[in-house]
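What follows draws every value from the coordinates through simple rules; no lab data is involved. Please read these numbers as outputs of a predicted model, since none were measured by experiment. Cβ atoms are built from the backbone, for glycine too; each structure is taken alone.
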Structure I
Amino acid sequence: MKVLYIGQYTEGTTSKMRAEALRRITAPVSFEYIDTHVPFYRCHPIWRSLAFRFKKGKVIGATNTYILEQLSGHYDVIWVDKAVFITKKVTQQLSKSSELLVHYTPDTAFKENVSHFFYDSLPLYDFVITTKSFDLLHYRAFIGEEKLLYIPQGYNKALHYPRHSFDQKKKRVVFIGLYEPSRGAALLALLREGIPVALAGKKWKPFVTQNQDYPLSYLGDRLINDAYVKAVSESALSLGLLSKRFPEMHTTRTFEIPACGTALVTEYNEEIGQFFGEGEAIFYKDERDMVERVKYFLANDEALRAVTKRGLDRVRKSAYDYESQLRDVCRTTGIISNNPS
C-alpha cells in the first residue's frame, strides 16, 4: 500500500499525531507526507493572516503550488488534513492521483475556517470526517450521507499519559488554551476565591498583567508535547473550557486531560455526557457551580482521587485515543480489512 498524508507536520500539532497514527495503522510499503506548514511559514505573517481571515493572498497560491510540486506518482490512499487552502483544481488532481481520497478536520468548517475552496472541493472526496456534530447538517448540503463520518476528538496515547502520581500533584487548577472572554471570567472567578491557577496559551498576557495580585502562574503562550502533558499531569484539576465563538460541545482537552491522569472539570452538555458518566469527570452547570465544585474536590482528596482514576479508566476503556479511532475509520473506509485481527 502507498499512502500520502497532506497536512501540518510541525512538531506538537495534532495533525502530525494523526499522521503518525495513520502510518502505524496502515503499515504501508510507502508512506509519504506533504507538510502544508512549509509554504505557510515561508510567507510573511501579513499574508498568513490574510489567508486565515479571508482565504486570499500568497499563502493560497504557495500552498497549492507546493502540493503539486511534491505530488509524485499514484497512491492507494491520499489523506488530507484541514484542506481550507486547497483549491478544487488541486483536489481534482489529488483525486486522479489516488484510489481513495479522504479528508479529516478536527475543526469546525462552517462556524469558523469558512473556505469556498473547501466547499467547492467537498464532492471530490470519497470520505469526509468531522469531529463537530453541529457541522453535520452543513456537510450534508454538499455530500451524501454515505461519504460523511463523525468521530469525537481524541488523544495521543503515546504522549498523553500520567507523569505524576496523585500524591505528587499540585493543589491547583490548570487551563491551557486560547484566551476568550468567557474563559477569562471563569479563571477570574476561581482566582477571586483564592484558588491557585496555572495558565498557558495565546492572548492571555493582558489578563495575566491585570491579575498579578492573585495566585496565578503563567506558563507561557505555547506549551506542546511533554511540557503540555507535564503541566496537566502535575495539577490536581484541569479545566476543559469550551469555546463560545461557536457551539463547541467537546474539545481535544476533553480527552487529553483525563488521559494525563488529571480530573477533568467541564461544563455539562449531552454530548460530553455520552463520553463520561457521573463520577468520571467533574461536571458543572454554571460559573458559580464550577467554583463550588473545584473548592470541594481540592479539599477532599479521596473524592478527587476517585474521579481522577475513573476518568483515566474511561478514556482508556472507551478507546478515545487517535490510533483506536483512526483504526475504526480505516476499517469503515476500506483502507484496512474489517477483520480486527
Structure II
Amino acid sequence: MTMSRRVFGASMASAALLGGARGARAQDYPSSPVRIVVPFPPGNFSDLVGRLLVEEMQNRYGATLVVDNRAGATGAIGVQVVTQAQPDGYSLLLSSNSPLSVNAAVRSNLPFDIKKDLEPISLLGWTGYLLVVPPDFPARTLAEAVQLWRASPGKYTAANPGTGTAGHLITELVALNLGTRFEHAPYRGSGQALMDVNQNRAHLMIDAMTSSLPQVQGKTVRPLCVMSPRRSPLIPEVPSIAEAGVPELADIDVVAWAGLFAPARTPAPIVQYWSERSNVLLRDPKVVQRLAGMNVEAAPPGTPRDMRDLMEKELVRWTDVARKAGIATGG
C-alpha cells in the first residue's frame, strides 16, 4: 500500500526541494526498499522490535523493509548513519533510549544532536527493568538488601551492560537516592554480566527484562523488584519498587523503550505515514501478543509529539543523574 496522491499533494513542493529522484516520486512512497537502521547487533531489544516491524509492514502493506544493524559506540554509530542520511523516508532509525536520551546525557561530543537531527515518529513499546541478585544473596527483599548496601558502601559490586548505559545510570540513581555507593562493574552487554551475578562475582544488576527475565525464569538470578511503581504484566509475581518498603526509591519509574525516528527535515506526510501505520500495529492484539513473547509491552497508540516529549524528558533526567554521579565517557 502507498500513500494517496491527495495526502501528498500539499507537500510536493517541499519534497522536491530536498532533491533526489526518490523525493520527486513522493506520491508513490515507498517505491523502493526502506532501510531500518538498528544501532545494535542482531538479537538486541531494538533489533527484535525492528524485525517484527519489517515483517508486519511487508505482510500488511507490501512494503519492502530491510534491517541494517550498525552497532558500536553504545549505539552512536547507527544513530549517526540516520542523522546523516537523506530525509526522504528511505533511511529510518529504530532505537532504544540508550543511544539517544542516555548516550547524550553522558557524552559531550556526539557527532549529532538528538533534538535537532532526528524527527521522532512513534513509540513502539517498552520493557521494564528488574533488579536482580545472586540466587543465594542473603537479602530476600529489597528492604533487606538496602540495609546491607547502606551498612557497607562500596562493598557490593553492581554489574551493568557498559559504562554510560541506561543500566549504569539507573544503578547510580538508586545509589544516589540511598546515599550509598556500589562498585561499578561494566560489561560488554548483559549476557556475561548476568552470568557473573549468578556466580556471585557481582552482587546485583539492574537490567532490561528482554535479557534479565529469561534468567529469572531459569532461576539463575533472583529478582527483588521491578523498577517501576507498577507490577509488570510480564512477571506479575515480582513486587514493584513502590511496594518494596524503601521510600527513597518508591518514585523510580524506568523502562527501556523502542521508538522509530527519521532524519530531521523529513517531509511531514512521510512521518505521518509511519506514525499511522505504527498505530495500526499497536492496536492489533496479535502484534501485542507477539511483542509480549519478546518480553516487550506494546506502547499505546500515540503521536510523533509524544515520542519527542518522552525522549527530551528523559534526556533532562539522565543528564542530571550523570552530573550528580560524575559519569562522563568523554567520547
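For the reader, a short list of remarks on this structure follows.
- For 13.5 (mean count of other Cβ atoms within 10 Å over residues 41-48, calculated) the corresponding structure among I, II: I
- Structure (I, II) behind the derived value 61, 50, 34 of Cα extents along the principal axes in Å: I
- For distance in nm of label points 7 Å out along Cα→Cβ at positions 177 and 265 computed as 1.3, the structure of I, II it came from: I
- With mean count of other Cβ atoms within 10 Å over residues 233-240 derived as 23.8, matching label from I, II: I
- Identity of the structure behind 24 (criterion: relative contact order in percent (Cα under 8 Å, 6 or more apart), calculated), options I, II: II
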